[in-house]
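Student: Following are the structures in question.
Where a number appears in this text, it was derived from the coordinates with a stated rule and is not lab data. Keep in mind that what you see is a predicted model, and the values were worked out from it rather than measured.
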Structure 1
Amino acid sequence: MQADEKRQIVLLLHVAGELIAKIFETFTFTAPEDENKFEDVEAKFEAYFHPRSTKVIDSYKFQARYQLPEEILKQFITDLKNMVKRCNYGNQTDRMLRDVGI
C-alpha cells in the first residue's frame with residue numbers, strides 16, 4: 001500500500017509542477033516515513049495553502065469591520081457573529097459584538 005501512496009505523491013508532484021515540488025521539499029515530517037504517506041503530504045499542502053489565522057488577526061478584522069453602504073443590517077450582524085466566533089473573547093463576546101456593531 002505504501003508503494004501506491006508513494007506513486008500518488010510522485011504523480012502529484014509531477015503534474016503540479018516545479019513550484020509545488022519545491023514547496024514539498026521544504027516540508028518537515030514527524031517521522032521520515034510520513035513523507036511517503038499521501039494523507040500526511042496532503043495535510044502539509046493544506047496547511048501551507050490555507051494557514052490558520054491567528055487570534056490577533058481575527059480580532060483586528062472583527063474590530064475593523066463596518067457596515068458597507070449597500071449591506072443590509074441583518075447581513076452585517078450575521079457577518080459580525082461569524083467573525084467574533086474566531087476571536088476567542090470568552091465571556092466578553094457579547095460586549096465586543098455590541099461595541100463593534102454600534
Structure 2
Amino acid sequence: VKTKSKKLKALAFPAALSAGLGITEPAIFGVNLRYGKPFVLGLVAGAAGGWLASILGLAGTGFGITIIPGTLLYLNGQVLQYIFMVLVTTGLGFGFYTN
C-alpha cells in the first residue's frame with residue numbers, strides 16, 4: 001500500500017483489506033514473498049506484537065483469527081489492550097518499510 005507503483009498498489013490494497021479480515025494468502029503470495037523485504041518486516045512486526053501481547057497478558061478465548069474478527073476473542077475486558085497491540089504491530093510493519 002506504501003508504494004508509487006500503481007500496479008502494485010492495485011494489488012496491495014485488496015490484499016491488505018482481506019488480511020485485516022483474516023485471509024492473509026493474497027498479501028503473502030501476491031506482495032510479501034514477491035519482494036522479500038515486506039515479508040521479513042512483517043515477521044519482525046509480528047514477533048514484536050507477540051512480545052507486546054505477552055507483556056500485556058493478553059489471553060484470547062481461541063486462536064487462528066486475526067485483527068478485525070479476532071477482536072471478538074478478547075471481549076473479556078482485554079479489548080483495549082488488543083486494539084493497542086494491533087495498532088503497534090501494524091505501525092511497526094508500515095513504519096519500518098521504505099522503498
Structure 3
Amino acid sequence: MNSDLLVVTLSNPAQVYPDAAYREQYFKQAEVKDTFYPEERITDLGKQQGFEVLSLAPLFQSHADKNQVFLHGFDNTIMGSGHWNKSGHKLAGEMISEKVCTKPD
C-alpha cells in the first residue's frame with residue numbers, strides 16, 4: 001500500500017449475484033445504469049484526496065460468475081440475499097490482506 005488509509009467498499013447482493021441475466025434484470029427494473037457507480041465515486045475521491053480504495057464488488061462479481069458461488073445469504077435464508085456468508089467473508093479477508101500486505105515497489 002502507498003498510503004496510510006485504505007478504504008474498502010463492500011458489495012450488495014445484487015451486484016454479485018452469480019447470474020448475469022438476473023443482475024441485468026434487477027438493475028434495469030431498479031433503473032440503475034451503472035452497477036458500480038458508488039464504488040467509482042469513492043475511487044475518484046480517493047484519487048483526489050490521496051487515499052487508496054479497494055472496491056470488492058467488481059472483484060466479487062468476477063469470482064461469483066467464474067465459480068458460480070453465492071457470496072451473500074445462508075442455508076437458513078435465501079441464498080444471494082442479505083449479509084456475506086462464510087464464502088464472502090473468506091474472499092474479503094483474502095483480498096484485503098493481499099492488498100494490505102503488498103509492499104510498494
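Student: Which structure, out of 1, 2, 3, was relative contact order in percent (Cα under 8 Å, 6 or more apart) derived from, given a value of 28?
Tutor: Of the structures listed, the value fits 2.
Student: Could you figure out which one of 1, 2, 3 the value -18500 for helix-only ellipticity at 222 nm (-39500 (n - 2.57) for each DSSP H run of 4 or more, over all residues; to 500) was computed from?
Tutor: Considering all the candidates, the number was obtained from 2.
Student: Of the structures labelled 1, 2, 3, one was used to calculate Cα extents along the principal axes in Å, giving 41, 30, 21. Name it. Please report the intermediate quantities before stating the final value.
Tutor: Details: 1: 58, 32, 22; 2: 42, 21, 17; 3: 41, 30, 21.
Derived from the structure labelled 3.
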